[in-house]
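Read through the structures below before going on.
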Structure I
Amino acid sequence: MKGKRWAILLMVCALLLSLLGVGYSKKADTGTSFTLMTWNILHGNGMIDKQKEQLKNYDADIVLLQEVDIGTRRINGGNNMTDLADGLYPTALFGYECDYDTGILGTSILTKGTLNDVVYKEGTEYAEIYHGYFHTTVELDGIDVSVYTVHLNYERSDWRAQQLYDLALDVDADKSRYIIVAGDFNLHDFDELNVLNARLTAVNTDETYYPTYHGLDWNTQAIDNILYTAETLTVDQVLMPVNGYSDHNALYAKFTVK
């Protein structure tokens, strides 16, 4: 009898350890909500004040930005990230993509929360971009969200496929309960996202089509997207602000914990 009890106890311990292994120990209260916006800002497009006004109006808890300039001549040596974050977001992080002109080009995350699990580019205060994305854990009031900020290759589909494969491996290994992967994917076809379908669900699809890109040089205008763990999160609202502040419209979503 004692041996049977020990066997049951060991089975329970193994189950608890398995749950901890996939990150289910950090469950937020049901009904906890947060908002996220992703936007390719086209290095401010000479309209950084209008872009900032939009960020203020939508007031997302997390903002992901692509095509962010720091120190380039086309923005007169300025800093897109700090210009947009100032007075709105206490936490901001730049993801270095490449040197450009007199400065650098990359992506950014702005948030009302705090950031953890950041891998920094050696010798800098910038996030290390790995194959078109970087990862952070955003700590908001009541929830920790694992966020991948994405800006994939637009020149070659085979490079982009490799980036998506690497991203899928990281997502599959991610022990977090709440995962968001969002940004500018530069897709030609939604089928390119199939490699992520095992764990994530997209808000921008053939059925719910958001033409975020204004240009006509691409197979689809729906190249910006937000993917999420549908097992743990519900999408309450998706919005696409339409304006001429960039060559992309932003994509905004509100999530609630199941």
Structure II
Amino acid sequence: MTSFTDSISAALHLIVDMDSGLLTIVGRSLAVSATACAIACGLGLVLGAWLGVARFAGRGAVLTLLNTFLAVPSVVVGLVVYLLLSRSGPLGFLGWLFSFKAMVLAQAVLVLPVVTALTRQAVEDAEGLHGEQLQSLGASPLMRSLLLAWDERYALLTVLIASFGRAVSEVGAVMIVGGNVDGFTRVMTTAIALETSKGDLPLALGLGLILLAVVLLLNVLIALLRRWRERRESGGVAALPLAVSV
């Protein structure tokens, strides 16, 4: 028990004293996840909105494949990205392996299916409610997808926050493609795994507490956004405030 309480006390001291090593790892972790989410969300929101309204041959197969990607383990994503970026891989000429860019790419690939699938579901549900009205006003499929995505913007904000939580708490992919190099590619999750194996529990616990705080904050933001959306809808806010020009 003494060892446990001492480790907790030392971890809190690291956080309160703003230990430089701890802050460096936290800052790098947040930067990697934020950059990866920005890339994945930029692509996923557009692709998901389009899939929400598009109807084409093979759409069911595409959605099945997309939903399958949601369950792919992060280590498999890391392995695929590693093979792509290795010297013998098709992207080996970039020289990104064991770098910040490689970790961003791996997390972006991991998060992209999540953003795309959730956006597609939100837009498709909205299409079922307002699609006929928009079609009667002459809206093209592209215009419908944009309008419906805007109408579901509060729901999509929760998607963005959830995707960041998925990225920042991931360990397998960044461990494989980043190499967990001290001072360069070590992030919170990989540092926790390494420091625990080395027996440096205070640093591992300190990073773990910060990671828990980040995830908790993200969940609080999601809850607040949902409550805010419910209040707006119960207050009689128009579902589709934008007009469509015929």
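A short reminder: the numbers here are calculations on the coordinates, not readings from a lab. On a predicted model such as this, the values are computed, not experimentally measured, just so you know. Cβ atoms are built from the backbone, for glycine too; each structure is taken alone.
Summary of computed values
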| read-out | value |
| --- | --- |
| For FRET efficiency 1/(1 + (r/R0)^6) of positions 73 and 185 (r between Cβ atoms, R0 = 25 Å, to 0.05) computed as 0.30, the structure of I, II it came from | I |
| Source structure (of I, II) for helix-only ellipticity at 222 nm (-39500 (n - 2.57) for each DSSP H run of 4 or more, over all residues; to 500), computed value -6500 | I |
| Comparison of I, II - label where relative contact order in percent (Cα under 8 Å, 6 or more apart) is highest | II |
| Among I, II, which structure scores highest (criterion: distance in nm of label points 7 Å out along Cα→Cβ at positions 65 and 217) | II |
| Which of I, II leads on mean projected area of the Cα convex hull in nm², largest value | II |
| Test item: mean count of other Cβ atoms within 10 Å over residues 33-40 calculated as 21.4, pick one of I, II | II |
